[in-house]
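Several structures are given next for inspection.
Nothing in this text is a laboratory measurement; each read-out follows from the coordinates by a stated rule. Quick caveat: nothing in here was measured; it's all calculated off a predicted structure. Cβ atoms are built from the backbone, for glycine too; each structure is taken alone.
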Structure 1
Amino acid sequence: MHMADALVAPAVAGTMYVLSTGAAGVSVKKVREESDESKIPVMGVMGAFVFATQMLNFTIPGTGSSGHLCGGMMLSAMLGPFAGFLTMIGVLLVQCLLFADGGLMALGCNVWNMAFYGCFIGSLLIWRPIMKKGATKIKIALASIFGCVLTLQLGAFSVTIETLISGITELPFSTFVATMQPIHLAIGFVEGLITSAVLIFIHEARPELLWGIGESTEKRDAKLSFKKTIITIAVAAALCGGVVSLFASAFPDGLEWSMEQVAGTTELEAQGQAYETAEAIQETTSLLPDYAFPDSEAAAGTSFSGIVGALIVAGLSAACCYAFRFFRRKTETQTA
């Protein structure tokens, strides 16, 4: 659902940057008040995992469309809404700058549409209330599916609102929204199934890694050590980005498919200094455009992009934890 710059007017893009930056600022403040330093490696490997799994487009049968995970619901279920939101920003930033996936001017929109709803609406209004009295496999599955469906619907609807306010006449609102919502309903359901599978694994392997879980009536012993769980997620991220990504669906994703149905094309043109500047910046920073070596369709480019991108996201997440002193309040208080 990564929006290109041509889908938003500069004023709309600027407004969404302000909103997303505001949410990020609050998140930084909240995460700095947390004290669990074990979340630092979790933030890194889960950011890498979400980056890698976003490369795995899955076909929506009978439509000629595909979808991929957003990941906000999954991240917030493990890290909480604030750390999850910041991790998603890291994923989207790397995708935008290094791989030209999503427009630079539209980055604020993409953060809001793909990260805000999953991390805040999904976790606070769906995940935490359902998990209040403890987690079970059924509860995790229900929360994951319902949360992913709802938040993806909100994200898809936001895209149509942003294009409407931007005056994108090629995408009439009523037709566009009637196309976007059903296809993202299907994508959200599949994402919910995948998210539930991952979170159920975490619940079985290391239940304390799940956020917002109340006291359960049944005590569950961890089946894997913390270190082995982190390594397992890291290996899964490497396999998804480096190997499974080679078999991703070639069909356009839900947004591109909807544009093709409504406007007859997956790409629109936009003119103006703001668009030209954003494009020039991305041309400079995108060393692996479209997750490939420049001017090459070699499979090695996809694998390289998946692994390198995941490593960069993990490194960026860890660096931000230390730069902004995340999860260190308790340590500093004890030292003082």
Structure 2
Amino acid sequence: MSALTITHTHAAGSLIDGTSRGDGSGEILKDQRWRWSRNLQSWYVPQSRDRRAKLAHINATAAALRAAGFTVEIEIDDTYRQVADVEADKITRQEDRVDALNAKADRKASDADDAWDAERAAYAALPEGGEPIKIGHHSERRHRAAIDKAWNTLGKAVHAERDAATARGRADAAARTTDHRYAPQTVARRIDKLAAELRGLERNRDGYSRTLHTNKQTGEKYTEDHAPASGADRERALDEIEHTSEKLAYWQGVRAQQIADGTVTLYSRDVIAKGDHVFYVGQWNEVVKVNAKTVTIRSIVGGGWNDRIAYSEIRNLRDAEARPIRIADGQRVTAPVGETTTDHPAGVAR
């Protein structure tokens, strides 16, 4: 049996070197949920790039391979990369993927054109005027073959057209991936998520207590105490805090640039008042309450309850008299009725 090496770096993810076709490792790796990459010419663990090594997964794979007689070495480098480098690599890989999908879509479109040409040629070869098959005539076999060919080429052309449309759809969707990733609302949600993750990591580092139950009669609280992280757990927590802080700073910088460029309007309780109308999910909604991080509106589905909208989800703003509201230097400015507050139709994400 050959010697295998399982490696993990944040740049490359989890890979395995030393395998070869027919050596028996393929079935084991499939069972362990590894995948083969033609681009990398290697087996890899899905979604392992720029993430901590999945040690349980790697160790289970190594154990299965060793049980089959392979010699397995494990090399782990769990050092995080700079967030800017990670994002630049993602954009580059996505651009390469778009190029590959566009090339595939072009090939499929060419195949579809050829298939339709073949279909038209087969149809043209049929007897003119819809002449029926002459049973028992020497032309019967040729006539039936021509009909079958015309029918089969039509089916191939239809399938080729569908394949071309699917390939083009995938290419178009991939071309929008980076734009979606950096869309203002997506960035705002990511910042909120990272901030919450950072608070959780800091609680684990410092220790915390949480209330499990409060006795309604006595008011006594039953709490669960968690000691500060120590040893290897603390070292890992500190690494995660540093990395999460860096990610948060990166996306906050992206958000700040979007605001500076005017692609994002920064709404807050300082510029929205009760009675205003905010544009959300395709309709205007009256603000019934202004909160620290959200505004409260009537139910968007007509229920008897209220809904809350995060400020980052608001697409547009107008006052109770339907006059557009612009935000300039952190202040609300009322525009005349009929004037738009954006270069886009109301409701388009900004």
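Rank structures 1, 2 by mean count of other Cβ atoms within 10 Å over residues 109-116 and report only the one at the top, that is, the highest.
1
Of the structures labelled 1, 2, which one yields -15500 when helix-only ellipticity at 222 nm (-39500 (n - 2.57) for each DSSP H run of 4 or more, over all residues; to 500) is computed from its coordinates?
Comparing all candidates, it corresponds to 2.
If mean count of other Cβ atoms within 10 Å over residues 189-196 computes to 15.1, which of 1, 2 did it come from?
Label of the originating structure: 2.
Could you tell me which structure in 1, 2 was used to calculate P(r) over Cα pairs in 10 Å bins from 0, in percent, for residues 45-204 alone as 8, 18, 18, 18, 15, 10, 8, 4, 1?
Source structure for this number: 2.
Ranked by FRET efficiency 1/(1 + (r/R0)^6) of positions 269 and 285 (r between Cβ atoms, R0 = 25 Å, to 0.05), which of 1, 2 sits at the highest value?
Details: 1: 0.70; 2: 0.95.
Once FRET efficiency 1/(1 + (r/R0)^6) of positions 269 and 285 (r between Cβ atoms, R0 = 25 Å, to 0.05) is worked out for each structure, 2 has the highest.
When you work out Rg/Rh (Cα atoms, Kirkwood Rh) for each of the structures 1, 2, which one comes out largest?
2
Give the label, chosen from 1, 2, of the structure having the highest value of relative contact order in percent (Cα under 8 Å, 6 or more apart).
1
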